[in-house]
Structure I
Amino acid sequence: MAVSSRIQLRKPFLTTKRREALIFYLLVAPWVIGFLVFTLGPILFSLYVSFTQWSMLSQPVWVGLENYRNIFQDPDIGHSLGITAKYSLASVPLRLVVALFLAILLNEATIAVGLFRTAFYLPGVVASVSVAVLWQWIFNPRFGPFNAALRLFGIQGPSWFSDPNWAIWGLVIMSAWGVGGEMLIFLAGLKGIPQTLYEAAEIDGAGRLQRFLRITLPILSPTIFFNLVMSVIGSFQTFDSAFVISTARAGAIGSPLKSTLFYMLYLYQNAFSFLKMGYAAAMAWVLFIVIVSITYLINRTSSRWVFYG
């Protein structure tokens, strides 16, 4: 009788709480394993490689801080960072303005909104290599449509990607073509602004510009802040379009005359052309520090112009 009571009082191994915990761990396991293997693992390995000399053809040799010291003595590092910063300062405001303008158009549109939304967003999902090839044709100095349009107004267009003075500006203009992601985020922010605010301002005699400056921009400032940060991060990681255009024109990365030698292009060149993987890994960590510092500065200034609530 006592044995029977002990058997009846024994709790099952898989209680409801344990079963829920087991299901939870099984569901999150793929993400955790993927993060450890494909994200955290490579990050830690790249940090280790940055302190070594490694050609990928032999074992890494520990050199300590030598790679980081060489970075501060490499003139091409400063040049590539300057090119990247120049591109970021020009392309990020242009992308934000174009994206906001398109979002406002879609927010005001009443006919074929879905069609226009798809048309404006489509360039953002097209393969970047295809976009670079397309813009090479658009900016072709002899038969490209861009210079042909300028000639209608009596303006002789530059050689764009063949001219070291204009190549970077061609990439800046090209960057404004793929603002579909930022546009949709702006559009979502615009949809969240109550129409009663515009109606009240209109009754008080506020014009369209005043309503935009006093209502739209302040309420949309958190969205602008998000797009600004993401655009800055993306601009410092520019690679594919500059790589395709520079190598297609002269067969050399960063051509003409290193005018498009972005930081990521120089990193790629050290890693896979010069087989200096340790130096390239150190460059990657320096870029990470630069991006984090810029993001921190933007975040510190956001309290002056970003309004929540």
Structure II
Amino acid sequence: MTREERLNRAREAVEAHKAVYYRDGAYKKADFWDYAEIFEIIDDLYEVSGDRTLFAQMEEMADFVLRAYGENWEKNPFNDDIMWLVIALTRAYRFTGEERYLKLARENFDRTFERAASEDLGGGLFWRIENQSKNTCVNCPGAVAASYLAEAAGDPSYWEKAAYCLDWAVKTMFEPETGKVYDCIHMDGRVSKWSSTYNQGTFIGSCLFLWKHTGEDVWRQYALKAADYTVDVMYGGGIMNNEEQGNDLPGFKGILARYIRKLSDETGEERYREWLRANADAAWENRNAKGLMGTRLAEKTPDGTDFDVFSMSAAVSVTVNAV
């Protein structure tokens, strides 16, 4: 399949998802971080296509953010939710040059970092405002968000914040000998060693940013190790056919997909892109009559079911990022 054919397929996947879920500038029944991640799929599509007509949807989605959440997102108790939306908007700023996206992202990152960072448990960011655990799902997106802001705002202090988050994740949540990324550590020192696609993905992404910024090859090696663990250990080199259970879990692999693409683009390691494309091919072959693709990529997506908007976005991201 040619690149253009894959790009056309990606556009079709996005439009099929929009036809069911997108109304009046918003994805219906998508909560704060679901919305951020679907926003990132539109960012991804622009990144692989260069199609400036997507700027109009970015503007609609940013307007919805302001209507739904305002300019100050401190009411959201989840620090990670805010980091995800910071990433989506900062990426949109980089593409469009729309200053309000950067302002909104920067102010909310700064407030969230201030309330979440502490030296408890060796540093890093707390997951929620109750300060009961420190999680990969906030520290690696925090590192990614800070890296994007450092580039977008030209402010080196954000590189320091990115390193602060990632250094903690490497020290506390990462097995360098295997590439496995843990989930979280509780205040009593208990560590959850569960690994998930989205944590593996944002760890890869944050390592790539630090590698490019510092030139230190250890970060590239960490990213490759984490990718190898994901592809070879979690999935045996095969199709991602899980994560169907749970409120958020079905959408996780969409986050992994964008960082697998980024890894392949920036290191030249094509085997990761080939794996991602095999997953996209499986998802596409299993779409339903409306063109929707479920999170179990190797199984036919049923017709006539009221699927969750976020769960149905994961395969869209896989398809877009496999271009």
Structure III
Amino acid sequence: MKILITGVAGFIGSNLAIRLLARGHTVIGIDNLAYGFLRNIETISHHPEFTFHLGDIANPHILNGVKADIIVHLASQKIPRYSNALRTLDENYLMLRNIVQKCLLDKSKIIFASTSDVYGKNPKIPFNENSDLVMGPTTVKRWAYALSKIYGEQFIIANHDEYGLNYTITRFFGSYGPHQNLTWWGGPQSVFIDKAIKNEPIEVHGDGSQTRTFTFVDDTVSALILCIENEKSNNEIFNTGSKLNSEISIKDLAVLIWKLINGKDSEPNLNFIPYSQFGNYEDVMRRVPDISKLCSTFDFQPSWDLNEGLKVTIDWQKQFYK
């Protein structure tokens, strides 16, 4: 198949492109390099079945002359913790609108990268695909990202109902691994690894009791490939996460990363940062997926546990400190 990936030089996009090419697919990649890096796609830059376009999906002209069987839409503005909520809302809508219109024109399928953040403050753990999506107040800009993804899901389903758009929606839970962004854009594990390598205090937001479920990128990509290659994914929503019982507190994640890098007997250096320093900010205290739908639909099981995944990720990230 011919597959177009938006955000191809980013974390998940580059890992997906490498795997798809190895499986014999043709890949077209688009990225504006705002958060991605050419180094992520260096190993495939001269592959005969890979084409890269530098450009912004918010500009519909970038899609002129490009046609694919499936568009995997990964490009996104993320949680506006340190940035502009308007940009998150505006650009995520513009990019998706352009992709959906392109899919309808070319009769392509869209695979849309949504997020575990859509479950918001729902206290009923674990989250399944039919769980309620519980947002905080609109005065807290932290919810802009989740709302942009909720709107994106509704927009896609509405276009399916009205025009027959073929889609799959994947809700990612905490992907990490090689090619991850090295800043907070990449997630807490990226920054924790950075601080532990430098032997500097790891900044933990709040008291660190908030929990997450982290998914090694190989498992995320394997799930995406199943959605690309298998028609059972058509017009469905899937949680994409890690093994059962993978929930970990952010404090325990920081301690684990510190000890993996500096030795199990070393004393972790943690600095707890009150949420008040982020202004009007609200965090999610638990985030745990039910991935039984993904597993039963495709006879799939995640392969990686957190310890082994972090070891691979740390080894990859160490190259930037030589």
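Only the coordinates and a few stated rules stand behind these numbers; no lab work does. Note that the coordinates shown come from a computational prediction; the quantities given were computed from them, not determined experimentally. Cβ atoms are built from the backbone, for glycine too; each structure is taken alone.
Looking across I, II, III, the calculation of distance in nm of label points 7 Å out along Cα→Cβ at positions 158 and 262 that yields 1.8 traces back to I. Comparing distance in nm of label points 7 Å out along Cα→Cβ at positions 190 and 214 across structures I, II, III, the highest figure is found for II.
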